[in-house]
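Asks: Once you scroll down, you'll see the structures, which are given as structure tokens.
Each reported figure results from applying straightforward, stated rules to the coordinates on display, with no laboratory input. This is a predicted model, so every value here is computed, not measured. Cβ atoms are built from the backbone, for glycine too; each structure is taken alone.
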Structure 1
Amino acid sequence: MSTAATIYLYAGNQTFQMPSRKFAKLVREMRAGRGGSEIMDLVNSGYEEFLAADGERYCIDGMTLELLGVA
């Protein structure tokens, strides 16, 4: 998965697609060691889980570059 890709987020029973620009910013911030605030923004927006590169759903607060498939 490249940083121009998108990921899917889950809030309750709804699925949302994160725009590629926002995903690229999230990856940049995580690589720079500042991803915590980006992840907290997702949590505060009501997102609970994300679809990882391995096809499994994980809690947002467990998001890593490896799970996003960009490590």
Structure 2
Amino acid sequence: MPNNNYNYGAAYIMGSDKTSVNDDMGSKQLYRESLEFTTAVDQDALQVDMPKKQTKPTVEASLFKMAEERDY
């Protein structure tokens, strides 16, 4: 958008079919914003073993009870 002006007149709109994506728009309009975060990874954090404590049995007893019910 030329000079970040979004209020285009009729001449600009009617001449838009004569432009191309390959036209030189100038290097002033394109810029790269700075990074918001880094992508660096702490290797030590990836190799820490996290112990998992089992809080529930692997298969609950109620599951076997439901499987034995044959009242269908």
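Asks: Taking distance in nm of label points 7 Å out along Cα→Cβ at positions 11 and 59 for each of 1, 2, which is largest?
Replies: Structure 2 comes out on top.
Asks: Let me ask you something else. Work out the source of 31, 23, 20 here, i.e. which of 1, 2 gives that when Cα extents along the principal axes in Å is computed.
Replies: 1
Asks: For which of the structures 1, 2 does the calculation of distance in nm of label points 7 Å out along Cα→Cβ at positions 19 and 35 return 3.3?
Replies: Values: 1: 2.2; 2: 3.3.
For distance in nm of label points 7 Å out along Cα→Cβ at positions 19 and 35, the value 3.3 is produced by structure 2.
Asks: Upon calculation of helix-only ellipticity at 222 nm (-39500 (n - 2.57) for each DSSP H run of 4 or more, over all residues; to 500) from the atomic coordinates, which of the structures 1, 2 produces -5000?
Replies: On the way: 1: -10000; 2: -5000.
It traces back to 2.
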